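S.K.: Before anything else, here is the set of structures, which you'll find just below.
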Structure 1
Amino acid sequence: MRESSLLAELKAFDATARCGSMSAAARALGLRQPTVSSHVARLESHFGVELFHRRSRRVELTDFGATLRDVTHRIFRGEEDAAALLASARNQYSGRLSLCAVGPYNVVPMIRRFRERWPGVSVVVSVGDSREIVERVLDYRGDLGVLVHSVDDPRIHCVPFRRQRLMVFAPRAHPLAGRGSVRLADLAGEAFVIREEGSSTRRVFEDGLRAAGVSIRIAVEMGSREAVREAVAQGLGLGVVADTAYVPDPRLAPLPIAGPGLFTHSHVICLAERRPVPLVAGFLSVVQALRAELVPVAPDGSDR
């Protein structure tokens, strides 16, 4: 197999693994879908391996395919980084920035400010819980992540952004809805609609309840803030969310938690080795500027 042919086939494989289908990979590469399919098929045939399980119009990586994907991600992300570095040498930022976030509330202002400075950069955002975001950054599937806890890993560069106070919210018909606020003790025995395991908001809330000696009932687990909000609005229980992520709704009553607060702390992460990459460094500079505007900083560098 000629070197140029192998490179084209690996690029087709990498795009398919990243996009989840050969048709989407073809659009990303500017090729026809049969060309991408042919590249992947030749790669499998020549080396006698199975890289994907075909599922209708989607594909799923085999175990061997996942291992190869980790290698090709490093190869082709390095190619993208080199192109971005060369572009920045001409003082013209261009390219593609991949972000992973737990929700839109922190990342959208970052994107808006970033795009004001570098309108030539295409920004792609995927949403998941904090655990998924760390995994995506570590395996080169995301340039940066925005999540709600710090990451203690020598491979990860972690930048604090802002502190977010947790609040409870209730359907308007709930007996607690008429109060201006609630204490944790008021929540004893109440049914809650809550995020699935892996949510930092859930972890902080449950830790606070345990410390206060309060037990609640988890009636429903949901996979997103939007699903939790709708379930609470329809009377399935109470909800909890960071105040920055609360969306007013006439069907809901916000209930700040009285007394010592419960907080999550949003952070932005990237691979430590990729901090100097121009687009990554540019985004981090935006984060630092926004943080200075949003959060007063004490002389020791901590949030006031």
Structure 2
Amino acid sequence: MAAHARWTEADIPDQTGRTMFVTGANSGLGLRMSEVLAGKGARVLLGCRSPERGAKALEQVRVAATGKAPGLVRLDLADLDSVREAAKKVQELTDDKLDVLVNNAGVMATPRGHTKDGFETQFGTNHLGHAVLTWLLMPSLRNGWGARVVTLSSVAATGARIDVADPNFERRMYNPGSAYGQSKLANQVFALELDRRLRAAGEDVISVAAHPGYTWTGLGSGMARSYRNPVVRALVAGGNRIGEIFIAQNARQGTLPQLFAATSPEAEGGDYIGPRGLGGLRGTPVKVRPLAAARSESLGAALWDLTTKLTGVTPDPA
């Protein structure tokens, strides 16, 4: 199941003429990926919540670009109205033709909170927002060339579970880490269920999942603050610091799995791409076995139906 043993950015094929939309492109993995793709000739649209940070990222990607100039799309995944507006904007900017959608953005281990639509913050942002965006952009992807959807999961999905009866922690006790794990498992389950439905419908679009291993992007810096207990907060902060120093890889390395998923001819629908070394925490990209939950057709169908019910959006493919 291995990808190329030493696959690097140099192995990315020429992307001239292709258009890609990357969510969470103002920093970390999303920004690095946007720079690399633009440098390979792709036209990259940056999905960013903050107009100010988005403008700075756009300029950075513009410097790296060798093809058509990149564009900026305001996107707040915690607001489904914003997701709808972003989808319309992408359709306008691309003449309804999109080659790659990268569901990269995410929030991590946040304090208990809710999105504008009333969903638990992490489940609503990381999964529901991306699922709706994917469904709304599916017509544009059908018009693309060799189109694919890349959805970012996480090693945090390991050991997590999706409570389809209580996804928003309305009845169970809220835990920042558990909620994050649920949301990232949902990303992986959704990615594989999407591919199953695309195959069943005879579509040319494929869906690929990826994870960056243990990559330090700053996303986890607020994790410790999410815990009220000072002892737990100190332990989490200390663990993060040790991991950052001795285990974590940088964003340049951590972006490789999703770059492979988005560009490599070796990537196939239903694949899960992650680092090959140190328990999947770091290393060059390799095809890894999806979690049992992601391989479960019954859970995939249950999450698909739950997502439809919660968002009120018609899934595509139906």
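S.K.: Using distance in nm of label points 7 Å out along Cα→Cβ at positions 132 and 284 as the calculated read-out, with 2.6 as its value, let me know the right label among 1, 2.
M.R.: 1
S.K.: Suppose you compute semi-axes √(5λ) of the Cα gyration tensor in Å for every structure in 1, 2: which one lands on 27, 23, 20?
M.R.: Structure of origin is 2.
S.K.: Then there's this: Any idea which of 1, 2 comes out highest on distance in nm of label points 7 Å out along Cα→Cβ at positions 12 and 268?
M.R.: 1
S.K.: Which of 1, 2 yields 51, 36, 28 for Cα extents along the principal axes in Å, for residues 20-163 alone, as computed?
M.R.: 1
S.K.: Ok, one more. Looking at structures 1, 2, which one was distance in nm of label points 7 Å out along Cα→Cβ at positions 36 and 292 calculated from, given that it came out as 3.2?
M.R.: 2
Every number in this text was worked out from the coordinates using simple rules, so none of it is lab data. The shown structure was predicted, so the numbers you read here are calculated from the model rather than taken from an experiment. Cβ atoms are built from the backbone, for glycine too; each structure is taken alone.
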